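Bear in mind that the values in this text are calculations on the coordinates, not laboratory data. Here the structure is a predicted model, which means the values were calculated and not measured. Cβ atoms are built from the backbone, for glycine too; each structure is taken alone.
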Structure 1
């Protein structure tokens, strides 16, 4: 990883804005707000800002903004892959052209001529940083009515259904920047082989340095449970490789809240203002692998999946039945194990001076591994 801090200042943001927005929309950067990326999708190589803009010469408050995502030119080497920003831009383009998910066309610049990072710049939006909030924060604020929360669940489910039905591939595994009909050597045409290979690599990585990760897992038992699952062809029921966001979660969704003048009971749902371009961990695979399919994190070892409203939206959006049989719940538990290993290895061994949210994510990963591995002992594979 580069020692250069992943950040830009107001002057650098202004240079980007001056280059990409037409002269008639000439704007001054009034504020540069880094969004807190504390979800499963977090990487140390990508950061997104909201850039609040003033019309040049105006003395009023900002009324527009844009999103500016910066990334290191070369992603860090990590146990689980993370895509470069050009590949992220390609995936976003596939989503935009094959679904109705509201992802606007952004500008990719890899020239390094204005700032020492690759960047992705969104079009102008009619709101500022102070009027949007992450979906978890909106839910916690109490400003969303039950009706609003239900509508959001339906909408998110529909988005995932469109994604899985509309963006598909010929083979399983990590995406590539180059278009190819044949998979790279470490990918393949069998989801079971591809997934279990990735899982085993992560497991071996943690096992080789478990003291640094501060935990010990029952590796022999885990591999025994996995052999039983493979022998029962647990992961071989996936017919078509879909684009899986994988680590995407509500932390990556930003909405505009109802105004304070509205009565809570009659307030319409907040409008989705932005879906952050945090698709660096995406892969071609099984729709059930989505972190959204994990459901309530306090009941992760049950494998029951998300809310009824979410699944209704998912089916309406074109998604297929993913949690019908007991064996599919077992598969979902395995996917939670995989997500926990990705989160654990992404943050690496314990370091002094870590932020609290990093400690919380690592704690979540450890606890999830504990409860899910215990549940897999007697989980049905038939």
Structure 2
């Protein structure tokens, strides 16, 4: 999802202007534009209390024929105003599939904001990096920070792949496709600067995110700013307690036979599991990412300095081992509003949660 500041221009002045572009059902991942109604805090978490967004542009396939069929697709979206030699604002996107070890397929592109006539351009590779670390989220880098540390690169892209296949923690790379053509040629390899990149599970060095689990899911991110404060966040579902590969009931799947029988539903899904899962937002210091960009720190050195647990605000959390607590996120920088999807919270429909981001108020000096 991405916030679009100029969307829905005829809406009432309710403090929540603009619109959101987002993908729909995972089978198709077409893109639509929706309005932003006034958020409601329902003390009883009653869905009937909440306002409902309206569709401004119907779902459309903005990918064109850039990609074939995807097995469990991963996608990211971000809006930016016209850059470089561009004459129109763009939606930037990435797409790849869940499986694809060592693949560096073209994955990124851009299109116009008129979804019925997207004029799609791409697809392009992000350096020589695996799709496992480049293709699940995109968000804007504040221009002042980018000018100082990644000149001309105002987009950050990345992905976390469970099992440590790609990196053992979220990844983040800066890029700016307008620097390499308007548009760059199809199948181009774009320049990219790594800002955060832990080592993968096959590496001899064990450089991981603090408190890392193979079952983690970091599904989105944003670069928050408020006054002179800033933070890079990742939003996701964090495994806690023990972690294993196998089934949710604790049955571990061995590397070699004999293999155990598959448990009955609802424990028959094989994958990475933890004792429990929590919806979390983790915070990174942009100063550390700047040090990485300057070559003063390694991309695997930054660590989160704070964690916000958000399950108390969510509507559909039931069993302790429920995954996918939250999904995509986007940020209205002008008003300091962070939008976060909670998938399948109302039947097949998602909810959007809104947090107000503000700098800490200065405290009065002591006597």
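Structure summary
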quantity: For helix-only ellipticity at 222 nm (-39500 (n - 2.57) for each DSSP H run of 4 or more, over all residues; to 500) computed as -12000, the structure of 1, 2 it came from; calculated: 1
quantity: Relative contact order in percent (Cα under 8 Å, 6 or more apart) - structure with the largest value, from 1, 2; calculated: 1
quantity: Which of 1, 2 yields 21.3, 69 [Rg and Dmax of the Cα atoms in Å, calculated]; calculated: 1
quantity: Among 1, 2, which structure scores highest (criterion: distance in nm of label points 7 Å out along Cα→Cβ at positions 251 and 291); calculated: 2
quantity: Structure (1, 2) behind the derived value 1.0 of distance in nm of label points 7 Å out along Cα→Cβ at positions 171 and 203; calculated: 2
quantity: Winner on distance in nm of label points 7 Å out along Cα→Cβ at positions 35 and 275 once structures 1, 2 are ranked, highest first; calculated: 2
quantity: Top of 1, 2 by mean count of other Cβ atoms within 10 Å over residues 131-138, largest first; calculated: 2
